[in-house]
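Visitor: What follows are several structures.
Readers should treat all values here as calculations from the given coordinates under stated rules, not as data from a laboratory. Every value quoted in this text rests on a predicted model; they were computed, and no experiment measured them. Cβ atoms are built from the backbone, for glycine too; each structure is taken alone.
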Structure I
Amino acid sequence: MKEYPNPWKIIDQHIAYNNNWITVTHFNVLNPSGGKGIYGKVHFKNIAIGIVPIDEDGNTYLVGQYRFPIDQYSWEIPEGGGPLEDDPLYSAQRELHEETGLQASNWYKILDLHVSNSVSDEACIVYVATGLTQLAAMPEETEDITVKKIPFDEVYQMVQRGDITDAITVSAILQTKILLCEKKITLKSFSQSLVAEIQ
């Protein structure tokens with residue numbers, strides 16, 4: 001935003017690490033107070049995608065997998081990355097199918113996120129998907145996942161208790177709950193109501 005100019009000044013920079021998914025750049029900077037400092041930025045080569053699939057009975061689907069960076073098992077909504085040049089909706093449809101075997105006839109974008117903007121430029125888009133059809137899942141070789149169908153309200157309780165800590169999942173479930181409450185609609189009528197309210 002132009003009314004809030006960037007107070008950081010870059011002296012020089014170099015790439016410290018690079019792979020197929022991220023680039024880490026080291027910056028020598030002048031901080032907002034004018035002092036010399038350093039900054040490390042993680043650039044993501046994909047956009048993060050999250051999907052809240054909701055079936056006609058008010059169930060959603062969680063994906064469980066062991067997350068290497070935090071050394072913990074994590075329950076999450078279906079999520080993954082899509083190339084920056086691809087349509088995010090196409091990436092979302094692919095991720096949902098790969099991880100859960102689900103296809104959806106209705107898609108609604110509900111959220112834009114910056115996942116950890118103090119150290120990275122990773123952006124995320126979250127969709128609600130309805131009109132579900134179950135096919136075979138096709139996880140990638142790096143994914144050892146468990147898929148669980150669970151009532152949406154139980155997932156909301158998991159978020160409230162802190163059983164789910166993944167930032168994309170927490171944000172997505174809370175935003176979906178807000179939509180359900182603000183629009184005074186039920187999970188069973190979610191698809192029809194969102195067509196009128198969001199699109």
Structure II
Amino acid sequence: MSTAILYYVHDPMCSWCWGFRRSWDHLCAALPNTVKVVNVVGGLAADSEQAMPLEQQATIAGYWRDVAERTGASFNFDFWRDCQPRRSTYPACRAVLAARRQGAELAMIDAIQRAYYLRAMNPSDNSTLIDLAAELNLDTAQFSNDLSSAEIEQELHNDFALRRQLGVRSFPSLVLVHGNKLNAIDIDYQSHAPMLEAICRTASLESQH
């Protein structure tokens with residue numbers, strides 16, 4: 001059987017992506033080795049130095065409650081008291097790409113999510129991201145340089161272009177590419193089984209043509 005590619009389009013500061021973590025981790029562990037997973041950072045919110053208005057803070061905190069209720073994910077609401085939130089996720093996306101260069105893409109995604117949702121840290125700040133890189137024992141000098149480099153900026157926009165090519169408009173999203181066809185896989189926050197079944201069914205059906 002030929003290899004299929006499963007694109008996971010996400011943003012490390014997307015609360016629904018955090019709510020999806022349990023199902024996603026189980027899915028990744030269960031996928032056959034003929035399915036290659038490729039992570040794509042989607043870019044939820046552009047760079048901004050402006051403090052998030054209180055009304056927007058309340059709205060996003062409400063999203064957190066919705067995600068917690070629907071998925072069982074944990075959130076530390078001290079973030080809204082202890083940090084100065086900004087509507088800016090591009091820095092965290094760049095951090096994922098910078099960590100990828102040191103073989104730590106998945107570790108950085110996990111670190112950012114846990115910092116944001118459980119540790120009341122602000123991944124919109126480069127200083128926070130560099131602290132996380134240090135905790136992961138990355139080369140922090142290289143990481144810091146990469147974070148603001150033209151090369152990483154280009155990689156960021158390459159991922160955004162791929163997201164558009166995949167037809168993705170929301171996070172998290174899964175797109176299976178097999179036989180030169182794009183197949184959207186419905187997200188299931190409760191169980192990985194329906195997604196696994198859809199992926200295996202789609203790949204095997206297409207492989208017969």
Structure III
Amino acid sequence: MHQQEIAESNLVTRRGTFRCVAFRDPADGHEHLALVYGGRPRDDVLVRVHSECATGDIFGATRCECGDQLDAALDAIVAEGAGILVYLRGHEGRGIGLVAKVRTHILQDEQGLDTVDSATSLGFPVDVRDYGPAARVLSYLGVRSVRLMSNNPDKISALQSHGIAVAARVPLLVPPSPDNISYLTAKRDRLGHDLPQLEGFVRGADT
């Protein structure tokens with residue numbers, strides 16, 4: 001990663017002060033962000049690699065759990081006293097983009113398709129996200145191994161394939177709701193995510 005593609009400054013947030021590392025990855029051309037809290041540890045670093053989700057992260061959409069996971073990950077990093085959140089842009093809708101994602105929402109609402117079938121019915125792959133930029137910025141930050149906050153086993157293998165050792169997977173579970181239970185169920189049953197909090201959930205109930 002070339003130095004001219006990186007800019008760093010402090011970022012003061014309601015959770016505290018992070019080191020903000022903005023970077024343009026030469027492989028995908030997107031501008032991504034890493035928020036570093038509590039210095040720059042190298043081994044077994046608590047890390048969240050978060051895919052951009054404008055509807056969930058910014059506007060608090062309840063169709064997915066993305067915004068809740070983003071908040072929970074930042075809270076966990078601050079509680080730990082150190083850690084890194086890597087925010088990957090260009091990952092909207094598992095990489096298909098915002099317009100296509102909104103089109104999948106129409107199919108989900110009108111035809112009852114799940115998050116997988118609504119994408120493939122429009123001719124899109126199930127998941128085209130590239131985690132190489134995350135691995136490259138972690139390497140730039142001197143990280144050798146991570147404790148990865150994720151429910152997605154594919155993220156582990158993706159980071160490891162790019163040279164980042166994953167010492168442990170830390171579950172990042174948020175309570176399901178009637179609005180996202182179908183989405184979460186598809187992620188568990190069709191995409192292999194580990195979501196034990198879905199067991200016993202009854203649609204329409206508060207549990």
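Visitor: If FRET efficiency 1/(1 + (r/R0)^6) of positions 8 and 160 (r between Cβ atoms, R0 = 25 Å, to 0.05) is calculated from each of I, II, III, which structure is the one that comes out at 0.95?
Guide: On the way: I: 0.10; II: 0.95; III: 0.40.
It must be structure II, since only it matches.
Visitor: Sticking with this structure for a sec: I have 22.4 for mean count of other Cβ atoms within 10 Å over residues 48-55, calculated from one of the structures I, II, III. Which structure is it? Write out the running numbers ahead of the final one.
Guide: Working: I: 24.9; II: 11.1; III: 22.4.
Going label by label, the one that fits is III.
Visitor: Here log10 I(q)/I(0) by the Debye sum over Cα atoms at q = 0.15, 0.29 Å⁻¹, for residues 120-167 alone was calculated and came to -0.51, -0.98; which of the structures I, II, III was it taken from?
Guide: Working: I: -0.70, -1.14; II: -0.51, -0.98; III: -0.43, -1.12.
Going through each structure in turn, the value belongs to II.
Visitor: A value of -9500 was derived for helix-only ellipticity at 222 nm (-39500 (n - 2.57) for each DSSP H run of 4 or more, over all residues; to 500); which structure in I, II, III was it taken from? Mind dumping the intermediate values first?
Guide: Numbers: I: -7500; II: -16500; III: -9500.
It must be structure III, since only it matches.
Visitor: Looking at structures I, II, III, which one was distance in nm of label points 7 Å out along Cα→Cβ at positions 56 and 112 calculated from, given that it came out as 3.5?
Guide: Values: I: 3.5; II: 1.8; III: 2.4.
Attributed to the structure labelled I.
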